[in-house]
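Structures are listed in the sections that come next.
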Structure 1
Amino acid sequence: MLKIPERVNLAIHSLAYIVAQNNNKPIPVSDIARNLAVSESHLAKVMQRLVKVGLVYSTRGAGGGFVLKKNPDTITLMDVYECIEGPLSLPDCLLSKPLCKPGDCLLKGMFEESYKVIVRHMTKTRISDFRAIDKQAPA
């Protein structure tokens with residue numbers, strides 16, 4: 001129903017990682033990439049997008065890295081999604097070439113209900129919520 005693009009996934013997990021560190025020290029992109037087991041160069045592009053939209057700021061040089069610019073209690077998953085992908089919208093049809101007549105889609109109600117659930121969850125879930133998950137993780 002909704003495929004979360006890799007760059008959105010990286011953005012969410014990177015912000016969650018920064019929050020989980022629970023400090024205001026810059027975290028190098030290499031540390032984030034290593035902990036998420038992702039490409040550092042791809043992650044750097046995603047992080048620069050987050051800098052551009054004002055969710056994080058970056059510092060260069062020794063001791064440089066990324067720090068949250070906004071309070072994690074105010075950043076929702078929807079904010080992150082829309083910063084990277086633009087507005088989330090309900091797809092007209094999952095098929096590349098729709099088969100139904102307009103208004104006769106048998107799956108439309110299911111798509112709309114699923115979309116509402118997804119939007120509600122992404123709007124209420126905050127980046128700060130990931131702190132609790134990190135604390136519950138087994139040692």
Structure 2
Amino acid sequence: MYGDEETVRKILTESGDTWAVVGLSNNRQRAAYGVAEVLQRFGKRVVPVHPKAETVHGEQGYASLAEVPFDVDVVDVFVNSDLAGPVADEAVAKGAEAVWFQLGVVDDAAYERTRAAGLEMVMDRCPAIEIPRLG
């Protein structure tokens with residue numbers, strides 16, 4: 001329900017290649033770190049968004065989505081479900097094409113708002129799992 005195969009494919013292949021990864025830091029133990037590596041390997045530009053604004057995987061980090069000084073195509077969300085809705089709203093305000101909530105991140109109201117704003121959206125899936133499946 002939260003992301004049919006066609007939507008997953010569309011985000012991974014048709015949306016632009018600049019992905020803001022919200023929650024990405026240099027903590028190698030966090031899932032965001034490894035997922036960002038996979039996205040880069042598949043040609044995506046990964047922009048870290050985290051309060052620490054660390055440079056991760058060679059890309060300058062920003063403390064918030066609003067501070068990213070260029071367009072972002074996809075916003076990949078690695079925060080808990082309670083915080084994810086406001087991030088989805090920021091993605092809409094930023095003009096992103098799509099929002100991707102990671103495994104375990106679900107907010108039905110945010111999904112409805114984001115889709116109503118015209119963005120593609122996937123919840124409770126992982127692009128690092130999905131992208132190799134595309135062939």
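Computing relative contact order in percent (Cα under 8 Å, 6 or more apart) gives 31 for which of 1, 2?
Working: 1: 31; 2: 25.
Traced to structure 1.
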Report task. Identify which of structures 1, 2 gives the largest calculated value of distance in nm of label points 7 Å out along Cα→Cβ at positions 23 and 39. Result -> 1
Report summary line: Calculated from one of 1, 2, distance in nm of label points 7 Å out along Cα→Cβ at positions 55 and 119 reads 2.8, and the structure in question is 2
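If helix-only ellipticity at 222 nm (-39500 (n - 2.57) for each DSSP H run of 4 or more, over all residues; to 500) comes out at -16000 when worked out from the coordinates, which of 1, 2 was used? Mind showing how you got there, number by number?
On the way: 1: -16000; 2: -11000.
Comparing all candidates, it corresponds to 1.
One of 1, 2 was used to compute Rg/Rh (Cα atoms, Kirkwood Rh), and the result was 1.07. Which label is that?
Details: 1: 1.07; 2: 0.92.
Label of the source structure: 1.
Since every read-out is calculated from the coordinates, none of them should be taken as a lab result. Bear in mind the structure is a predicted one, so any value in this text is a computation, not a measurement. Cβ atoms are built from the backbone, for glycine too; each structure is taken alone.
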